[in-house]
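In the part that follows, the structures are each spelled out as structure tokens.
Bear in mind that the values in this text are calculations on the coordinates, not laboratory data. As the structure is a computational prediction, the values presented were derived from the model and not from experiment. Cβ atoms are built from the backbone, for glycine too; each structure is taken alone.
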Structure 1
């Protein structure tokens, strides 16, 4: 007799990225508010700023705000739903023999999707709180220490996982170079970067120099470790790729550097703001222009690498449209989201900040149209993957006893 199954019924660590992608798209909608709604008096927009802008805005501005709220609210809910689902499936997976097998192999790096996903949960919660909760800014100074504790706990968990992962793979014969032709080993750095960017928020937003200083120090530690780990992971992946070829079902990981550059870029912008406000370090607009342009160039380079590998190996047909799609395809959402996020900052903080582009001018909206197109493409991709993996079960033959 046939049984009814869905691809998501066979859980694996890449499914963490389904929740991560939904959270990332939610943040891209919050950035509409951040970049396009005036917010005098604080460095980020809050509910009251948006309400004033909506009341005084023209129909086009009001439509933008409505779309931003719909996108932020819908994908924040999707993120929480997929986060809870992943935690439940991960709990069951840990009790299975497969967990020890994955943990002791190259694939153990995929388990860092857990702190990566949880770090995104805290970041999405903060963005949604600013947009939806009236009066939040009046108590935000009480929330920053709690946020530092939450991110600190995630950082400790991630660093312990990294130490254990490295210790397990240092046993002779456990690390398989023939299965290392990807950037899966960069994922721990991405997790640290996601936690670090959240930890750097109080450095930019808190009125307390003590809180800002603690956030600055801790986020710097995570930044440095993430960069070193990512560099080692990239070198290791390139060497294995040239010797043994790419691991075809892990091709999306070749673009892990793209979202990593986005979170590290925002982390450094937040740190620079905190250094300016609290510690007398004054950066020029040209500094942001150089930094964000350099990070965007890195993103474009690794996007080109990943997309060329996808075409060369027919990834879409084999791992996305086949009868048994790969959960690793969710890794394609994060690079697009990372590109859209960094482009927002590049346009608004680098080009506009340096006076190269007039805000809300023709060139401004032309560049913005590109990032919005990328954002919409990732939105469509995520919904398509969800339908493919979580849709109606399909009949599958069961072998005779």
Structure 2
């Protein structure tokens, strides 16, 4: 989805070797609909040529501050100033109000404008751990500057992955409709062990749940993702890894017990738990496995938190819309749910990137499309209800 359609973003590139990654970042911002302008420090120009950024952005690159006062005009026109990568030198100069490079000059103007500022550091790990730099980052955060945490490895505080930076940009630039709300969401399939090697599980991929978690975060929510599936990139919110339905239930009860505004149960949790064998079963004989009903996450959470708004998911196979809606309404009434999202996994198989769902709240909506589009519509409906 082009979540940044109509937005204007200035990307500041400072003199870190991670500057070589900014072409990819700029292209991704444009793919999401943003118009991008670039400003470079002199040190950055020794690492990557301005022509590369001009090609990526489609706009002339600002390499020095002249009589055109570009820093003033662009900060009035643009929605966000993203510095990626940001060196320790650049961060500390901005924190101290020093404006002696194109990037720090732009930052000085943007900090006094209604536009957002996001900084993605990249440097040696020892520099990032410097207490003076830590104080300067803390100071900038107090002014509302957002930071994208670097990734530690090989003695470096490496520039965060492009999808992580994009997500933080979207969160900073969008409305923040769910700001101050804590949202807990489950995703993926649970697995129940038969023996130390084998498990019973489902085909659920967790893609829809992860897309919903990302959309909640974009809109300003404090998100906790409880899942058996790891997100495809480093996420800037809490992730709780679980395997069994018991793990998922306990994690839900714990997170909701800490205070929660909404629980979204999108995970395909196990309905049955097999008898467990301590040793690996032989494969040269017939085997009968006894299954017992698993605890229902919805039922247990509702019992513990009778007033908590909860969103449930209902999957059926090869049924009509009328039958699917009937089953979804039954689930909604049974557990006093705020909303139910229902789909026929016989039409779109589990694990595919597209889905067709019926969203039932105080009204009915049908959404058909890529899973990020489905997630967008689910969260939009939640914003309307909350």
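One table, with the values for the structure above:
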item	result
Which entry (1, 2) yields the derived value -23500 for helix-only ellipticity at 222 nm (-39500 (n - 2.57) for each DSSP H run of 4 or more, over all residues; to 500)	1
Given 16.3, 53 for Rg and Dmax of the Cα atoms in Å, for residues 155-274 alone, calculated: source structure among 1, 2	1
With Cα extents along the principal axes in Å, for residues 259-338 alone derived as 59, 20, 10, matching label from 1, 2	1
If distance in nm of label points 7 Å out along Cα→Cβ at positions 219 and 331 is computed and equals 2.8, the structure in 1, 2	1
Structure responsible for 78, 49, 37, with Cα extents along the principal axes in Å calculated and labels 1, 2 on offer	2
Which entry (1, 2) yields the derived value 11 for relative contact order in percent (Cα under 8 Å, 6 or more apart)	2
Origin of the derived value 2.4 (distance in nm of label points 7 Å out along Cα→Cβ at positions 131 and 267; candidates 1, 2)	1
